[in-house]
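What follows is a group of structures, each given as C-alpha cells.
Just so it is clear, none of the values below were taken in a lab; they were calculated from the coordinates. Computed from a prediction, not measured in an experiment: that's the story for all the values here. Cβ atoms are built from the backbone, for glycine too; each structure is taken alone.
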Structure 1
C-alpha cells in the first residue's frame, strides 16, 4: 500500500507506529521552528468584493501605478465601476494577494521533517497551521510525502501565492 495516497489520519497512525515513544505533539515540537513556506489562498468572495468596490479601494489608481498602460482617464473609469480587462483583473488579483499577505495569520504555514523509517527509507512528515499572533502557529499533522521537495510542490499547487521562508 502506498502511504502517500491514504487519509492523513491513517498516515499519522502509521508514522507514530514507527515512533512508539512519541506523540504527534512531540513531533510538532521537533519541527516547530522549521517552517519552510507559507501558502496563501485567495478567497474568491473576497476578491469579488474587491472587484465590486473599485472606488472604495482606489483600484483604478493602483492599477495605474502597476500597469503603465492604464492612464488617468482609464483609472477614473475603473474607480467608477468600469468592467476590467483580463490584464486589469490579473493585476487586481495580485493586489488582493498583496493585501492578503500583509494580514496577520492569513497564510498557511508549512513545516515538517524527514524521518528515517527502517535502515534505508526516509519519509517527510508535513505539518501545517495558521498563525495565532503572539500565540505562535497551531500546527497539525497534514500528511506524508516522499521528500520535502514533493511537499513544497504540493503546497505551491494548492496556493495562489507561495512564500518561501
Structure 2
C-alpha cells in the first residue's frame, strides 16, 4: 500500500465532496437525524468546495491518497474564533479507507504544519470512535461545549471541543 499526503487541487473537489458525505453518513449515523444524513447532496458540497477553493484565506487542505485513490482530507489553519490558536476544522476519511493509516497521516501533517501552541478541534459528542482517534494524537476534551445545527435542520447536536497544548 502506498500512502501519499499532498495539497488539495481543484480537480479533487468532487471526490472530496463524495467521501465527505459518505463519512458523514456512516460516522454520524445515530448522532445526527437520518433525514439530515439521507438528504446530503454531493453536488451541493462539491460546489461549495469549488467556491471556497481559491478563497480559503489562511486555511489549507491536504488530501491522503492510498494507492492513487483519494481516501481522505484535512482542513486546518488559525482557529475561526480565536486566531492565537490553531484549529483542525475538518478531517474525514472515506469509510472504505478507515483503518488504513490515512487519517493518522493527515492529522500528523496538520499538527506538524500548525505553528500555534494550542490546537482546537470540534467533534460531535458521542462519537466515541473519533474521540479515541483524536486521543491517540493528543487531543482531549477541554470542557468547552456548544451545539451544531446543520442548515435546514432544527436539530441541535452537542459538540465537544478538543485541545492539544504543546509546551
**Complete:** For volume of the Cα convex hull per residue in Å³, structure among 1, 2 ranking highest is 1
**Label whose coordinates, when helix-only ellipticity at 222 nm (-39500 (n - 2.57) for each DSSP H run of 4 or more, over all residues; to 500) is calculated, return -12500 (choices 1, 2)** = 1
**Request:** Have a look at 1, 2 and say which one yields 13.8 for mean count of other Cβ atoms within 10 Å over residues 81-88, as calculated.
**Result:** 1
**Message:** Comparing mean count of other Cβ atoms within 10 Å over residues 17-24 across 1, 2, which structure shows the greatest value?
**Reply:** 2
**Message:** Looking just at distance in nm of label points 7 Å out along Cα→Cβ at positions 65 and 97, which of the labels 1, 2 belongs to the structure with the highest value?
**Reply:** 1
**Prompt:** Here distance in nm of label points 7 Å out along Cα→Cβ at positions 41 and 129 has been calculated and equals 2.7, so which of 1, 2 was it run on?
**Reply:** 2
**Request:** Of the structures 1, 2, report the one carrying the highest value of relative contact order in percent (Cα under 8 Å, 6 or more apart).
**Result:** 1
**Message:** Going by FRET efficiency 1/(1 + (r/R0)^6) of positions 25 and 73 (r between Cβ atoms, R0 = 25 Å, to 0.05), which of structures 1, 2 comes out largest?
**Reply:** 2
